[in-house]
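None of the figures in this text is laboratory data; all of them are computed from the coordinates on show. Not measured: the values here are computed from a predicted model.
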Structure P
Amino acid sequence: MDQLNLDAIRSRTLLAADTDKHIFFGVDNKFIAHALITLMSLAEHAGASAFHFHLISSDLTDADAARFTAVLSGTRHGLTLHHAGSDLFVSLPTTQLFTRATYYRLLAPKLIPNAGKVLYLDADMVCISNPDALWSLPFDEEAIALVVAESDPLQARLAATVGLRGSAYFNAGMMLIDIARWNRAAISEQALAVLAAQGQRLQYLDQDALNTVLEGRVNYIDRRFNYIEMLAHDAQGYQRDVPADTCIIHYAGADKPWQTWNQQSVCRHYRAVYQRSPFSDHPLDRPTEAQQAKKMYKSLFRTRRLCSGVYWWIRYYQMRYL
């Protein structure tokens, strides 16, 4: 099957918007609710701007459509849902952390080819200040996207592992894309060709592929537009917050703010929006494996909730040894 077969996607615009600021999410069923949290945080900090939000997934339900529409109804923002066929990207490699939904970002410039720019965002992000400055940043003459680098110690290792010429390597969780330049250079097609040839050895799949084909053709911008926060279970991690000028927090890594065992201060940015969302009556995730249970009981002991801590200490040993 053609990996970029747009005929396999059914698109429907539920809310129109008079704007050329398009924001795109690609998710599976595990991240639909979190995409709504990200969307809400962007809408709440939009100021006078209007955004047109796009969500692509093979798992969208009528209930999901109703929730997204209810959140945006009566605002200046637009909404288009794109339902992906179940065979799309099925032949590409996946991992425990990265499902085929990771490849949906490659479709963003293809689905709205006549727009000027599209902002792709992962669904484990929260906007905490007005993002207008991002849209006004200039592109160099040959730049195809604006991106944020991975942390300094990490990006050199990732660049070397992928085989880049230089040591710069970006996180693909936030990309502001010049659509015409991207499509003219066939970036999605090139990335898929890399994945077809090397996908089984790429740790970060399409992110590695995009770094390969976009090397030298992106502008690196301030980290505040994709502030990568790895939730840490130590004294500093529990107290740390993001810098005051942060625009978008990216909760990268396996630990997420919607998991009960994560009680770091920085989780409050996500949870404040979650409490206002249509998913507020859905409980946070509970541990389902030993390492999660271990983090859970340590978090509970740290806050002196001893009875609950003992329960999860027992559950940890049951999960690990029984």
Structure Q
Amino acid sequence: MMRTIRLCPLLLVLLSPAVWGQGFLQMPHSLQALWRCSTAAGKGWNQAGYDASGWTKPVFGLPGRYPQWAAPEDQALHLFMWHPRGADTGKPVYFRRNVYLPGLVTQATVNVCADDQFMLYVNGRGLMRSEEAHKDRTADLTGQLQPGANVIAVQAKDTQPPGYGLLVVPMITQAFRMDDGAWWYSADGRTGWQKAAADDTPPIKVEGIEQPFACFTAPGGMKEFSTAYFRRTIKLDGMPLEAPTVVLGDDSYELKINGKLVTLEKRLERAWMPRKVDIAQFLRPGANTVMVKVTNDWGPGRFYCVPEVTMTF
């Protein structure tokens, strides 16, 4: 006679694959490799433009005492790092990471935890420190980061054995606005229209259907029963986690990210209404191509597409 085994709900949760780390996001090695560290640093080591070519890549995956807020998925994504030489009690280790931000930074934070001490710098400015081992602290970077090149740097020190390590968890949100000059227009859907071409011309800004949606259209406007193609590039210097994107089109549209269809709307009475979709799963570190195909049946022919991407590294 077979016995029926009943598992309590808590045990079922504990046995689920997600709890044991299967399917968790992990930081790509290509992004980890953008960190550099050294046991010696010259003047300006924590600023953009410093020559860190002689610095080395940190070692990741060291045992560390994670902050209480770090859930299993956070621990899988963000790893403790240190200089490959290992412990050198009492002597500082310098870390730096170049960060390029092409969008408008709307929110940014960084959480830092060290075994044992750290001092955080952003673009050469000291922002936060801790001399208490395993004590994490969070800094607001929203007003500290600038468009273009930035540097996040940390001076860390191991003051007592046996452990050592540094955990840096940045979260940066950028809005890629319609008026940042990155959108381009093509009159036909030739193969590769999503790529740069000599006959591409910038779209022109038109009045929004409803504020604050200031839409774009083709130069000179769109004729009835015509189709236009719009393209822009979004460059990400980290791993995308969330990317809510408001999109609308008049009279119908298709939105593609890196050649993959994300969403569409071909009903005239719906296409002009703003819709929010999360495109994070279609984005990747590095260059991404955003493509919008707009078809005009009888209206003015215009579109709006603004991704707001939160990334980490």
Structure R
Amino acid sequence: MLVEVTEVTVGAMMNGRQVLERWLGDLDGGVRRCWVMGVLNVTPDSFSDGGSFLDPGMAVEAAMKMAAGGADVIDIGAESTRPGSLPVSEGEQLARLLPVLQGLERAGFGLPVTVDTTRARVVEECLAWGVAGVNDVSAGLQDPAMLGVVARAGVAYIAMHMRGDPLTMQEDPRYPVLGVVGEVAEFLEGRLDAAVTAGVRREMLLADPGIGFGKTLLHNVRLLRDLPLLAGKLGVPLLVGTSRKGFLGKITGRADARDRLMATAGSVAWAAGNGAAMVRVHDVGEMRDVVEVVYAIRAAGESAPDA
């Protein structure tokens, strides 16, 4: 499917690319507030908000609201990766993404925007609209051209761990060799090295342990428990996405994903206090409050002694 996009001068969103690069470069300078990535799904079938933002105008409005609510980054996805989901063609992804990116540029949107896709062609098309990074749930395995495209563009790249693919990932997931933490760490180390070998600058890399992607409840909570170990072993910023996910429903008995706000808050607080540099969330305003409190507590140790 060909996508027609009218002429728009790209400027504001290119500024977002610079903002994300500066943030990545400053992470070694002491305690930093965990950044908030707002989820914007322009899909009909995502697990908690599918169909809400298929209209480009509504998607742009949602991004603006998330920015006003305290988001640091917006992650736009045009292909659902919920358990059991099927792939979406590159053409269909672009038909959903490009009008939104165009609308954001027209609105003067200045926050960094990442694109949640596994397809190199989708990234290439979106790069022209100033996207700041790529959030790849396959860590470059679904499209061999992905890492080269990212390297040439010089944008941020998030490599996530997933067992199998969305269609099959929850079919009896097991990690018998090193345990879930060891195997996720080993996988991500390998994919980060592959990205560097392809020419991606290491300082532009993030890693995501893939909560809910080929994991049981126990796998998920063990990964969260050992976030400090993962952060230390991988040596790149961690992105953690727990928002509204099924394992929180199992813990709390909340069957409806939209009823998991407080469960999400608990997991976000843990992640922000235990090694996550960024959290990916649906409820931006509430989770920005959570990470601000965690930051205040962590930063207190660096302030002047008590009077």
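Can you say which of P, Q, R returns -13500 when helix-only ellipticity at 222 nm (-39500 (n - 2.57) for each DSSP H run of 4 or more, over all residues; to 500) is computed?
Value -13500 for helix-only ellipticity at 222 nm (-39500 (n - 2.57) for each DSSP H run of 4 or more, over all residues; to 500) corresponds to R out of P, Q, R.
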Query raised in the report: One of P, Q, R was used to compute semi-axes √(5λ) of the Cα gyration tensor in Å, and the answer was 32, 24, 21. Which one was it?
Result: P
